[in-house]
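**Q** Multiple structures are listed underneath, in structure tokens.
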Structure 1
């Protein structure tokens with residue numbers, strides 16, 4: 001999998017791939033990380049990538065020229081790119097999206113800044129547009145990393161044990177994962193649920209399902 005991050009702040013993203021699971025994935029060649037900076041493509045003598053909004057409004061907007069030229073270069077260089085834009089004005093990214101996108105060859109994450117990007121860029125280049133929640137951030141780098149992390153976990157070989165995926169939240173019939181416990185069995189009067197330590201696999205499975213259903217009904221009621 002090739003990850004391409006389009007951002008004017010690559011240093012906000014690159015350290016995330018230095019350690020832990022994604023660090024190992026990049027060292028093992030399962031994920032190849034590349035960066036494209038729109039400032040490198042601007043024809044503006046001041047290297048500006050933003051301008052005032054048409055029709056008025058507060059703030060600046062990332063303009064078409066640097067992004068058009070940057071994305072044209074990427075599309076010409078890499079076959080079969082999926083270009084993803086992160087914005088609050090989109091459908092929410094969910095686990096099924098992560099699983100589906102994990103089979104792609106090259107994913108481009110466009111990280112906006114200021115008030116976002118000119119809509120013409122999205123119309124011209126977007127394969128898909130995602131939101132990570134109903135709130136506003138100062139830039140698209142964090143949402144890009146959220147998607148990159150979630151997708152990467154579903155790439156074969158990235159997790160040490162792929163069985164870890166099967167009982168996670170949203171992988172079990174869209175239900176939230178049941179409460180989890182580790183040893184010691186009792187700590188300061190807080191004990192592990194007895195059924196979890198019974199050794200009866202059917203009983204453990206049944207109680208986990210009931211607790212998962214209760215958690216889902218409470219936190220994600222339909």
Structure 2
């Protein structure tokens with residue numbers, strides 16, 4: 001499973017890239033707003049992310065009509081060769097995805113919650129499908145069960161083009177572990193979750209014991 005970082009924070013992206021595991025980045029207007037960014041600087045910010053991360057960088061559209069989504073998507077895709085246009089699953093989004101895919105532009109269909117939505121996104125030409133996990137948990141439903149069903153269904157079919165499932169709205173380590181066991185292609189996680197995935201108490205204890213033994217050797 002590949003790791004994407006769900007952020008617009010350049011420092012976080014640079015740090016994750018330095019670990020050698022960053023396969024991509026997903027962003028959205030909310031994440032960009034948290035960085036205090038302005039509309040005038042948005043395109044430059046996306047370009048900077050694309051310079052740090054050579055994998056796919058999802059930049060989300062904000063329009064709701066198909067022609068406007070397509071126009072916005074074409075503009076975003078022109079920013080860098082690794083930009084992926086992020087479009088929500090809805091009738092207008094499906095129509096826009098079809099048009100963008102026909103122009104050779106990769107699309108990540110987001111806000112996906114059901115098997116039919118995922119199948120329709122793939123049939124429309126989406127390169128990535130992003131089922132949300134944590135938002136089901138927020139309403140006391142099992143987001144991992146929905147993710148597992150979606151992965152099984154997607155693997156039943158050949159869509160005629162590559163389609164990868166991104167486990168999105170990931171909140172904690174258990175989401176990532178379950179997504180990997182289910183066979184999700186990608187997990188897109190906040191930087192805080194990525195940090196926790198690297199750590200384990202037994203690793204820390206092992207390091208402490210190693211350093212203590214090494215001090216004994218040096219002082220012998």
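Where a number appears in this text, it was derived from the coordinates with a stated rule and is not lab data. As the structure is a computational prediction, the values presented were derived from the model and not from experiment. Cβ atoms are built from the backbone, for glycine too; each structure is taken alone.
**Q** Who wins on Cα Rg over 2.2 N^0.38 Å among 1, 2, i.e. which is largest?
**A** Values: 1: 1.25; 2: 1.13.
Sorting by Cα Rg over 2.2 N^0.38 Å in descending order puts 1 first.
**Q** When mean count of other Cβ atoms within 10 Å over residues 44-51 is computed for each of 1, 2, which one produces 17.2?
**A** Traced to structure 2.
**Q** For distance in nm of label points 7 Å out along Cα→Cβ at positions 52 and 76, which structure out of 1, 2 has the highest calculated value?
**A** Top value of distance in nm of label points 7 Å out along Cα→Cβ at positions 52 and 76, among 1, 2, belongs to structure 1.
**Q** Please state which of the structures 1, 2 yields 10.9 when Kirkwood radius over Cα pairs in Å, for residues 60-115 alone is computed from it.
**A** Answer for the origin of the read-out: 2.
**Q** -15500 is what came out when helix-only ellipticity at 222 nm (-39500 (n - 2.57) for each DSSP H run of 4 or more, over all residues; to 500) was calculated for one structure; which of 1, 2 is it?
**A** 2
**Q** Quick check on the output: 0.85 is FRET efficiency 1/(1 + (r/R0)^6) of positions 36 and 156 (r between Cβ atoms, R0 = 35 Å, to 0.05), derived from one of 1, 2. Which one produced it?
**A** Comparing all candidates, it corresponds to 1.
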